[in-house]
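Novice: Have a look at these structures, which come just after this line.
Every number in this text was worked out from the coordinates using simple rules, so none of it is lab data. Computed from a predicted structure; not experimentally measured. Cβ atoms are built from the backbone, for glycine too; each structure is taken alone.
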Structure 1
Amino acid sequence: MKEVIQIQDIRKTYEMGSEYVHALKSITLNINKNEYVALMGPSGSGKSTLMNLLGCLDTPSAGQYLLNSHDVSDMEDSELAEVRNKEIGFIFQTFNLLPKLSSLENVALPLIYSGMSKSKRLDRAQDVLESVGLGDRVDHRPNELSGGQRQRVAIARALVNNPAIILADEPTGNLDTKTSIEIMSIFEEIHAKGNTIIIVTHEPDIAEHAHRIVKLRDGLIETDVINEQIRKSSDPEHRYNVN
């Protein structure tokens, strides 16, 4: 199975005045195409730092990160921005939608940098909004939508570029239990269509939706295990490689 992410001995150190904070001490992690992985860990474990590195929002202090076989470890900011736009779809706890734009315009936004014509951008955005059950909300602005609907718009925006990876940071953190279950069912549908999904969460019940759970502690991987409950209920021929 093709590896989408290959991280070898990644380290991240921040200089805080005269002190150094070792956020990631040594992380080696491979994630295959179409895996569904949850990153967990307490505050200060390094999971947010790792998410920023995986999302090409930051670069490591040491080590190597290959994304679809391309080394992104030492890329300049402009190169990282291009990689982010093409390869990664982001979903945030706070949705990060532009308040003055409609659902359709919010979803089409990442396509502006792709060189696609406006009509094709809007057609593509319409298709993706329909795929997440919001075909009848395309003209609504964020303040006219519920929290769950806003997160669906954010999911559609993440999908619009057909990215290699969907990276979700606490995607249900601002939602009630019923809406959280609905949003997680959408992630399962996205995964079933072939997307690679990485969810960062501190909630065990959310992590249980993933097929593989990686727990961090003190800047290191504490455990990296297959979710046996999910595996037993899925295709027996489906296999994952775990470090």
Structure 2
Amino acid sequence: MQPRKPELYPEVVAAGGLSQAIDNAFIAIGSLLRTKNEDGKLNPPFAYARVEAGKKFSQIYIAAKEKLFMTDYWRDGVCLGQGSIDKLELLVASIDYWLFSNDNTSELAKKFAFVSVSEKAAVFDANDEVAYSWEGIANDPWHTNLKEFVTLALQDEVLRTLFPFTSLDRLCFSRCTGYPYTYDAPIVVPIPGGKFDVRMDDHSVGIGGPDEALVLVKQHLPIGIQPAVKGTAEDL
């Protein structure tokens, strides 16, 4: 990574590092927020800071070749938006608003023109993330080898309520919709011949067609498993 040019960031140089510069900006706007880390130096290995409140957080970086402060907006383990601007005071104002406001991502973007929200932000705001993720996998041209199993899973009253995600060619199920996910459910791995290898803890518990794989998955789900909830594995 290229070193940052100190002359681009006089406020960071004067403060002795990115973290302190951000804290100074929070103080200037009357915010109670402060950065979590003490390693936001201007140069190597990179300039980085993190600010969090409750189940929301933002990470702040700086560009190398131009003056640009960059951040992201996370909630419940999901990155829902990003922002970049050359004025640190406006960046921290957006973070303060995001962490302390109950407004959704669309309101954040309306208030701060430099913020762009992700396509999935409205889905998560509307609590439709489970169905959205299933639909995305079902229509993903890179995972057509999972399609037969996914079609059956979408008809199952238990599996369709879990949050699906893919890891390479594997289909996984989580009890939460944010990262890090839970990994206590079976995973489904497509293999040649239209069959699926159902695995737990890196060990196969059985191989079969879509119907057989569905039965195997349900047999090895955690007892009393409930529909996926917002948050991360650390929250459960």
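Novice: Work out the source of 0.35 here, i.e. which of 1, 2 gives that when FRET efficiency 1/(1 + (r/R0)^6) of positions 81 and 145 (r between Cβ atoms, R0 = 30 Å, to 0.05) is computed. List each step's numbers first, then the result.
Specialist: Details: 1: 0.60; 2: 0.35.
Computed on structure 2.
Novice: Comparing Rg/Rh (Cα atoms, Kirkwood Rh), for residues 25-120 alone across 1, 2, which structure shows the greatest value?
Specialist: 1
Novice: Where does the value 12 come from, among 1, 2, when relative contact order in percent (Cα under 8 Å, 6 or more apart) is the thing being computed?
Specialist: Of the options listed, only 2 reproduces it.
Novice: Quick check on the output: 2.6 is distance in nm of label points 7 Å out along Cα→Cβ at positions 9 and 113, derived from one of 1, 2. Which one produced it?
Specialist: On the way: 1: 3.2; 2: 2.6.
Checking each candidate, the match is 2.
Novice: Here is a further query. For Rg/Rh (Cα atoms, Kirkwood Rh), find whichever of 1, 2 sits highest and give me its label.
Specialist: That would be structure 2.
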